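Got some structures for you, see below.
Every number here is computed from the coordinates shown, using simple stated rules; none is lab data. Values in this document were obtained by computation on a predicted structure and should not be read as measured data. Cβ atoms are built from the backbone, for glycine too; each structure is taken alone.
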Structure I
Amino acid sequence: MKLLTIYGSPTPPGKLARALTLVENEVRALYPVWTVDRLSPEPTGNPVVGYWGADAVERVREADAVVLASPVFRGSFTGTLKLLVDALPNEALRSKPAGILTVAAAPQHFLSAERHLRDVLSWFGALTAPNSAFFVDSTFAEDNVSDEARSDLREFVEQVTALAERLPRHHFGPDPLHVRFTRSRAHNASTPATRKTT
C-alpha cells in the first residue's frame, strides 16, 4: 500500500511540513508494509504560487491513499494546491481514501480550508476521511511537539489507512454528477440525430 502526502504550500518547509513529517513517521511506525511518498511543489521564488512537477498527476493516480495538507490562506486552501487539483483527472481521486490536514494562525479558521477541500474531494468522488486534522500553526513551531498533537495525528493516520486497507481499490457508485453529465453529453454528441418525418 502507498500513501502520498501532498504538501500544498508554496513556501519553504516550516510548520505545515513538520506536521506532515509526523504523519509520515506515524504511517511508517504503525504500518511498516506501507510506502510513503511526499509530493511538494517546485519553488518559484513567489511566496504565493508554486508549480507541480510533470509526474505529479501520475503520483496521485498511483497512490492507494492521499493526505492533502494546506495552510489556511485567505479563508481557504492555497492556490498552489488548487493548481494541482485542477490538473487531476477524475479517476486520480475517484473512490480513493483522502485525509485533510490544515494549519492556521488561529483556531477560528478551523473549518474554512477544510470545508472547501471537502467540497472539491466530493466533486471527485473521493472517499474523504470523516475527521480532519486541524492545528493552530504554533503547535509545530518547534521540533518538540506535544503528546496531544501527536496523538491526534496518530488517530488521523489510523482512519485514513483503515479506509485504504479495508476497502482496497473499491469503487463506490454512482459516479459523481459531473462524470455522468460528461458521459451523457459525449454519448449524445456521438449519436446521430434522428429526423422526425411527418
Structure II
Amino acid sequence: MSLLQDLQWRYATKKMNGESVAQEKVDYITEAARLAPTSSGLHPFKIIEITDPELKAKIQPIAFGQSQIVDASHLLIFAAYDAYTKERVDAVFTQQENERNLPQGFADAYKNQLLGSFEQQTTEQHFQHAARQAYIGFGLAIAAAAEQKVDATPMEGFNNAELDSLLDLQKLGLKSVTILALGYRDQENDWLVNLKKVRIPKENFVLNF
C-alpha cells in the first residue's frame, strides 16, 4: 500500500482491544521518529517507551481517564529538552564530526553562532523550539504506525507537569510533549471505527499564489 492509502486507513483510535503489538513493529515506529529531520540536526527530544501495566494505570488519571492509556500495548512519550545547553549542543556537533570523519572543530563557526542565538533566548523559548522538533518525529511515528497496520492514538490531553513528575523527567532535563498510544482497534466498541474520514477539502487547504 502507498503512504496515502496507509493514511486513509488510520484514524485516532478511541478504543483499543488490549492486544500486544510485536516489538519489531514498535522498533520500526520509533526508528522512523529517530530518523526525523530536526533543526540543525540537534534532535532535542527522546521517546520514553512504556509497557508496564502498573505505570500505565498511574498515567491514566493524568490523561483524564482515557481508556487507550491502559488498553494500548505501548505508550510512547515524546519528551523534549527543557533547554539547550552548551554541553548538549557540543555533543551533537562532536558526534557529527566524528561520524562524518571531519576534523574536530569543523563546524565551530556555525555551532558558536547557534549557541549565541540560544543565549539570547529564555529556557521556555528553548523548550518550545525543541517541542516543535519532537512533533516532526511524532508525525513520522504516526505514519510509520499506519504503514505497519498498528493503530495509534495521538494525545495532547494530559497534564504535562504531573506526567513529568511521575516519570521524574526533570532529572533527565526533559519535559513531556505528546503521547502516542499504540495497539489495535476494538472493532466492536470503538464508536469511530466505521465512520468516514473527514478532512478539509483540498481546494481549501492548498493555497496557490
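Computing relative contact order in percent (Cα under 8 Å, 6 or more apart) for each of I, II, which one ends up highest?
Values: I: 22; II: 36.
Evaluating relative contact order in percent (Cα under 8 Å, 6 or more apart) on every structure, the highest lands on II.
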* To do: Check the numbers for distance in nm of label points 7 Å out along Cα→Cβ at positions 101 and 165 across I, II and tell me which is largest.
  => II
* Asked: Can you tell which of I, II yields 1.7 when distance in nm of label points 7 Å out along Cα→Cβ at positions 117 and 157 is derived from it?
  -> I
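When mean count of other Cβ atoms within 10 Å over residues 21-28 is calculated for each of the structures I, II, which structure yields the highest value?
Values: I: 18.5; II: 15.1.
Comparing I, II by mean count of other Cβ atoms within 10 Å over residues 21-28, the maximum is at I.
Out of I, II, choose the structure whose coordinates give FRET efficiency 1/(1 + (r/R0)^6) of positions 45 and 141 (r between Cβ atoms, R0 = 25 Å, to 0.05) equal to 0.50 when calculated.
Numbers: I: 0.50; II: 1.00.
Structure I accounts for this read-out.
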